[in-house]
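Bear in mind these aren't lab numbers, they're just calculated from the coordinates by the rules spelled out. The structure displayed is predicted, hence computed values, not measured ones. Cβ atoms are built from the backbone, for glycine too; each structure is taken alone.
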Structure I
């Protein structure tokens, strides 16, 4: 079991805030494994920064106490890391109707595993156009906890296929529906039925299922 712990901080939107906080984490030998920050747009803390870290090791309680003392810090609270709440992520991109069918299979299969104690979440986004889809595929490599991508559509190629190749090199497998264009040829596996595509994607990233995309790589099923 990892000793990773989450830390959520609400701080004033000022220059040097991140520097001051990360210096304290480093002083107490904490290793920041994930970070995100954005400006709060609504509610009581509107205009302040929300900063979230996932930290491994170090003297966690001591670093929290020192961060609390910073004049720029409004509120600080320990949170459960994202992997314990949302777990591994299946990303589904493509045409609306087909995306919904892939999601049906993925959500149904994820539900079976999550009932047994796993954490698998499903993210979907219908996107139209080669340029927009290519950008979305490229961005998957930057998504926290993204484990697999499913591309659902009738025609995908060109820049999308180029980004699929790069994504696979980064270690994220790609499942494609059986469609026109070059994407099926550069994906790990091609699945004809959209519901089945969602199902096998979840099975591949599950710790409990025995399905492994590597054993059928380059095939159509």
Structure II
């Protein structure tokens, strides 16, 4: 599976996108090389993604620190053995407690093999991950992009990516996930770089111009 592992991979993808559409040249002129944001795959990373969903960076870090402290060592078996009081002390919301337990059970019962996902297509990664209760497309996308590093992963449902695409490509309104997925077909096989550039472009727009997110 082609992956993004270093700055050279990002630069190769950026050059390919710039050849496809001059809009990417304008985006790149504003963002420069976007952050690589790679992390090791596995249960702790997936748990971290679940914990951080719909939280600010500061809040996510605070909750994650509690989770690591209360539920160490962070393994599927440890999550399944944790009582309600430990879960409460971890700072996790009840929906996220439920999701972590569902993911832990799926791994222990061999219904979700995270190692096997390393060689799977983006579509198969989505299918296998979203089959687990509580894992939605956004979580699967983020794991695909940053833990697996798939070169053609994307995050069509991410609001920041949608808003950045709206501004960059002059769309009349923020595209829905299906609309952005259709637009992104032209960016294959470098949608993973496109997503990183759009996140970086969103940050530029938000800090320098202000946008309605």
Q: Consider the structures I, II: one of them gives 5, 20, 29, 21, 14, 7, 2 for P(r) over Cα pairs in 5 Å bins from 0, in percent, for residues 9-56 alone as calculated from the coordinates. Say which.
A: I
Q. Can you tell which of I, II yields 147 when volume of the Cα convex hull per residue in Å³, for residues 65-168 alone is derived from it?
A. I
**Q.** Comparison of I, II - label where distance in nm of label points 7 Å out along Cα→Cβ at positions 41 and 73 is highest
**A.** I
Q. Who wins on distance in nm of label points 7 Å out along Cα→Cβ at positions 105 and 129 among I, II, i.e. which is largest?
A. I
Q) Suppose you compute distance in nm of label points 7 Å out along Cα→Cβ at positions 81 and 121 for every structure in I, II: which one lands on 4.0? A) II
(Q) Comparing relative contact order in percent (Cα under 8 Å, 6 or more apart) across I, II, which structure shows the greatest value? (A) II
(Q) Using Kirkwood radius over Cα pairs in Å for the comparison, can you identify which of I, II gives the largest number? (A) I
Q. So helix-only ellipticity at 222 nm (-39500 (n - 2.57) for each DSSP H run of 4 or more, over all residues; to 500), computed for just one structure, reads -17500; which one of I, II is that?
A. II
